[in-house]
Structure 1
């Protein structure tokens, strides 16, 4: 199956590359002698018109044999005008550049097919608003739907993100729908410099919103509070207050703020771990409580939103060494109060491995300050690519859910727009990667060979057709860029010769071409050996 996946991945990419050369040659009336998929003695061949089409056994490439491509090719006098070397310079550029250009354009088709398969998308509905964010300053709320941004229709969360990320510190006009009423809000996304997939600095705009909705889960730090005395504990989920259903943590906070000294009838859920032969799962039991806020507790129930409470601490983690404990509430980060775990995560991400001062409070204790320093940990994904992340070792209470997905309006235009966006983004990433290699910002230890492609092809196929199409788009873009490199024996090398010919106004000498081709062959072999070594280490020698 892995061999089949590899052939299905590489075969179409080779076909489209050579098809580009073939069609371009036909368009400018260059005679095509042979079109071959694969190398070696042909397994099957058929002649259609003047061109022989072959299928060869080694699926690592292919070629189009053109009349007059080589300097020593013999050309019948009656076909002199159909030889590649006798065509105008623009025609030779067109024929040899068409193969890489087809590889660069193929991701458009693959991404279109991928996104056309989508039937639903996440709606542009705000679920969580962070403290002291651009969205909070504009008084956006959970449940608001973003209908338009600067006059452009917004159909999905992805659309909204694209608009906002492209506008750091630039005012945007958002049309909001709230409870059936539409109105405008002017918001200026905060500027944040992050890193793209290649480690390059990338300024983006942030609203400070997330799509998920938090359940009305509570945390308790006061053992003398009515809630604690009635048996409620950190992690319980409130489902109703005085008979009114509660669905989100924002509803819970609003309801608690307006009840004050009134008696409260609560229904809540508590998770109980149940062990079985298949593993451990959580069983939620429903219970009831009646609370009467008292003057000595300043009419507080003692129930707080659980968004900043710690659920678990990993052993030997930075959080454990700092003295953090399950059930602790994080009050502030470096003196900045927080009410959402996402705010904590954002601030910690900015601090990286620098020490951070947290103010925390445990059950029945006064607030205390602790210093914690995150660590960088590394992990490998299913494709054996290494990634890193900042490790705190504290996991919060995060009972949350995304809003229901909605049908895509205009699937065709959605697929076209998404395909163009992804292809442009991939081209930018490839260009940046190439620049980093040339300027030695990126090492050759990241190169991969056919061994690496063979391994990831099987993995992608196991993960489904969507993942396979995305991998094919990535490999196709790589092939297009690699073939355009100005290295003799590659298409880019021939284009380089044509450029020099245009500058010198005469062809390069045969000896110069031979020397350049030998140098190009050495460069390719060295890169292939380095890539092969990388893949052996990555897939066979690294656990």
Structure 2
């Protein structure tokens, strides 16, 4: 039962308000452990309810305080309806402000439906509708939700929030904006507004003002330290360096601009809009390498004895950085003008050099180039030349079993308009060519040895070859040439490994066996001994 504890005056107006006690002056009611204060009230004792007016103050133990201009309270349902300038305080740390609030004491839930605000020690949250449960400090907001934090602003249509843990549960399209720094877009997950740690689900995105974005099925993100871990369909885009990483698992470190991706890993370089570069490997690493460049700052000229004399310039060191990509194991690369396979790759963004290691093979048109290591130099988005070092060999297929071959210690293949137009071999150069008659029939097998060789191509066909004067060679009729005379000792043909389109980088054909280097070396030594004898 609701009890009247105190009132300065008590009166009745049976004609206008039958069975109603009219109370004025320092009115106080008690119901269970709740005290209710006001300036005046109507007390419906038979109905176990009251209407309170003026400076309404509800006090429930030491945890809940309610304030307003009007209170309608029903002792049977334990429902308190506050109206006008309403304020509900929980544990002296959480404050709910609205113009119309219902507080259900039976379920210990407060809810508003015409706009309200909840404040705690860290955040301010507003919405059109919401309810708050003091027992577990949990609030639910709906309609034009906005959470304002000293560091960011969160907006959503629906949001669950805990005023004790400061954790926001994202249950619909949500946007978190760090001004001029980072934007987080998610529709499912949670974000701790105090620690700035989060778990973002359902293809969430993290967008940075420097042009970097991170997308994934599941993202564990720590904004405070700038660390993100992604599982499922990861996509990390760097619009400054025009590069995107893909994979099913990866990590990024924002402050150092480092990251890695694995499980169906791929990097796409889209700096040249007309020709993308696709690279796949078991694991891809991207990292930012800081370095310094210097710039000369000229000083103003001065007038000395009627002659203008320039002063020596100052030197200014400028901090900058370049992007580096490293790929390990089962590397496959596709560009429209070049395809490659190898064991590991290093892309040096400062000098635009792609270095291939571990049995690398490159294809350009009908040409195959291999070496112990190959360095691809790119200028203005186009391949400028390839530099092969150690056991180099260039092969061009002419017929079903006819292959033009050029091998040596070091090789440089120059590219023009997407095609190799010159191959320069330095050191122990060997060649095998199949010259033809004007009608296209083969003349024979031309096999030569030289210190240096230059091979010129036009329209993807051998145009002419330049040897040093100390060259030696022999022409063998085609029907008399043995297998050993048709092929160089380092010959191998790996066309089945070649990616023919971007999707082929995810294929894993068996690698073509390379000639045993030790056997080739031993054979060469035997030939030298025979010549000396």
Structure 3
């Protein structure tokens, strides 16, 4: 059953797929996006799990979305509105003290002085190091995976060798030890090195994960994070609106069962309902496992690619706990039941690097963390319409809980894991359990089933250095083009990786457009 012919068909409406579609449509191509679910956005969605409560189900805050994408797709005109929160983070400690980081560096340094004057003096040098590394790396994010020669040029000059060592070989704990002495300062800075990653703060290479989480900016503040008005689903809606304005079509409830391949060339896609869409090019926003082993089939692929995909580390370790609250949590370290600075940014539960390392070691042995790290966000304190009047939503991003438990299944352990997360948070805000009206716990297996990401890995595969650059997704196949002609990877499994970033979607679309234009010129000759 033919559904028509298109210049490009995009598999999956995650933000990268929509971004690819928007770039292609704005270039005058006839584009179709196919989404398995009834809601667009993939992991970038706002949903209403309970009447009146709207939460960002998976992705939850924004920093990385490329300014080039925001500008090129005119996203602000289509409703994209992000605002940095300030303070950025509130960190309560078990002894009743607390730390806050602000957009204003001097205010943050004043907080650091509560714990160490030496660390306050080192804070500028710490960020100067990051500014230098970001300046080296930023241009390399706007195209295919860099070659060794390009990396050598980027890290040439003063401190280049040391910057490369830090970025690719140092653990985040090791890096922080270079600059700071206070555990209270190192603890909140360490968490960015393990977000979404099966690794602990002392794992070599976690400095790269930290880099990945500070390369963006919000409101002109490098490394700052912010809330998107309406929740993260508003990102997908804005990109989709930009694509549709230029003629792109987006179909929901349209699950792709396979890619039609003839003589080594992608010709279109088949849906589970029997429809077939012909296409000049196919872009897959699905993860590499689903694309190569599912939609293409290993019998059509080189053996080394299949072997590499099967070795990919894709098992997730993230738990999301979504809460509907009848009031605000009150923290022992900063009491108050009315909206205060402790409620309006990120709430970090991680009192020390050792605490975070212990949480990881539990996971490495197949157990959920006895004392998990978590980041909490109460976006409803900064925006009306996300919860009923006087009530609030809270999202807890937690680590660790392994995809494959050493004992039992996620169905058996989900509620106990969720209860332990709430109990851990309650050690800092004792009234939390009494505030909860609704709760939903999403582990890696739930993310896999609901969103369609293999292993529930939020990045479509680890983003440690050995999995990046020319090795993403696997060595020898780092191009957005695949061994199947006219088939491209545009999702987070491609360079330069995951999160609500948009770089893979943009870069892949530009590559596909260049190829289409070259073929058009060839046909005209």
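Read-outs: derived from the displayed coordinates by stated rules, not from any lab. It should be emphasised that the depicted structure is a prediction, and the values quoted were computed from it without experimental measurement. Cβ atoms are built from the backbone, for glycine too; each structure is taken alone.
Miscellaneous remarks
- Identity of the structure behind 15 (criterion: relative contact order in percent (Cα under 8 Å, 6 or more apart), calculated), options 1, 2, 3: 1
- Percent of Cα pairs over 35 Å apart derived as 54 - corresponding label from 1, 2, 3: 1
- Read-out FRET efficiency 1/(1 + (r/R0)^6) of positions 185 and 433 (r between Cβ atoms, R0 = 35 Å, to 0.05), computed value 0.05, structure in 1, 2, 3: 2
- With mean count of other Cβ atoms within 10 Å over residues 193-200 derived as 24.6, matching label from 1, 2, 3: 3
- Source structure (of 1, 2, 3) for distance in nm of label points 7 Å out along Cα→Cβ at positions 49 and 345, computed value 2.6: 3
- At a computed -12000 (helix-only ellipticity at 222 nm (-39500 (n - 2.57) for each DSSP H run of 4 or more, over all residues; to 500)), which of 1, 2, 3: 1
- Structures 1, 2, 3 were shown, and FRET efficiency 1/(1 + (r/R0)^6) of positions 97 and 137 (r between Cβ atoms, R0 = 41 Å, to 0.05) at 0.70 was computed from 3.
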